[in-house]
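S.K.: Right after this note come the structures.
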Structure 1
């Protein structure tokens, strides 16, 4: 379920807004310069769709966004459980931990979720906007917006990522991150 929860930066236990209303989410995110849209695939995707199948299904949307933001590179980010892989739990934990600290990027963060869920936490103007994205959600966060990302204790998502430069995904991590004080993706979904 797509969800937005807004909390004061100094009081994560205080919920100023919690909604799954897409129009309310869109309006609230626009107030902080973040774009939110819903996309639909040109045709139904199988659960095990490979990267080229995903890119073909969303080609018109991808071309539009790429031209609009001068995004030269499009990639697929995927974290899905691999029960047959004994290293999967550790790899999932390590990957998750990389993104749980506050950071910024020098270019926009543009992600479209094809499957699963993840939560972007946007730390803007004294508030934290926890934006749970699910399949069909496009989120475009302006460059240098302080944020972090949680893929949950059992990561399971696929997203299309847009970049202007090859190193556009590289983040600069901030000292004194507040992220550990806020509810995780799993916490947010458990209270729905």
Structure 2
């Protein structure tokens, strides 16, 4: 629902998503400070559906050096906890298994929190040039992945995950949402 509310005419192909992305202005890293709820933008990318199936909630940018790229709700839904991206991205090869994104992984992920919770920030925020525009980019500390952001509104951004070895970016939308604390 978040995607439909934020971008009602969301494209469904990589070319369409890139066209929208390229029309949006860049953002300053300071603009990204805060907690953001996320939603996937399906475009036919191999990762489509994995974040939704995992129960991923969003991201938190405390400052330029303190970023939690993967937030998940606690079992009771009263707060958020940061997952270590190295643990999360071990599951990316599952995307090639037919039907895997129709299964919910929320309960198993919640059950592994003690093992997979990040004990420190796992990303940082910088300005990079991507597709000819200088804009805020989240750089994962331990993975060859950059999430590049473009402004949709005062409270929403379109993100393009640029992952080494991937032929096309993976798209998502973030909307400011400070309704839950990060623990």
Structure 3
């Protein structure tokens, strides 16, 4: 029997889902924040450690695990496989938080809440495979909201779109997407509250 070619919605969903993965969405936010808030030199001082301690190791980890067959795909849709991914990402984020605190003398609030979101998703993963793509895009919308309300609302639309693509691609059920969004909304609300408190 011939394999049925992917439908147009399926192909579009794959492009959207692959592009707006958690890492890319966070990087887009950091670039936007850097342009708005920092000079070029300040941006480099902030972004280079994030790149070297968090982003690059995670990409290398994902590629290596997919190549060696430990992970089925770069999405790491498998619930069992996700356990080691969550642990590795958390270790990278903790490493960055420690580095930043020693170097700059403050706790990076964004990265602290990335870690909290990761732990919440890890706990959820024991019971239900919550959508990490949806969760992180909802959280990124909250991050954008602190800088520009219109961008925050726009990114919330992106998060909804990503959630829909995860269902179309059969990477998650409707329940798993809503679970990821729900966890992210709670974490985002606490983050926004803390952000407002620190601003005053």
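Every read-out reported here was derived from the displayed coordinates using simple, explicitly stated rules and does not represent laboratory data. Just so we're clear, the structure is a prediction, and the values are computed from it rather than from any experiment. Cβ atoms are built from the backbone, for glycine too; each structure is taken alone.
S.K.: Here helix-only ellipticity at 222 nm (-39500 (n - 2.57) for each DSSP H run of 4 or more, over all residues; to 500) has been calculated and equals -4000, so which of 1, 2, 3 was it run on?
M.R.: 2
S.K.: Let me ask something else. When mean count of other Cβ atoms within 10 Å over residues 109-116 is computed for each of 1, 2, 3, which one produces 13.4? If you can, show how the numbers build up before the last one.
M.R.: Numbers: 1: 21.5; 2: 13.4; 3: 18.0.
The correct label is 2.
S.K.: Using mean count of other Cβ atoms within 10 Å over residues 45-52 for the comparison, can you identify which of 1, 2, 3 gives the largest number? Kindly include the intermediate steps, with their values, before the conclusion.
M.R.: Values: 1: 10.9; 2: 18.4; 3: 15.4.
Answer by largest value of mean count of other Cβ atoms within 10 Å over residues 45-52: 2.
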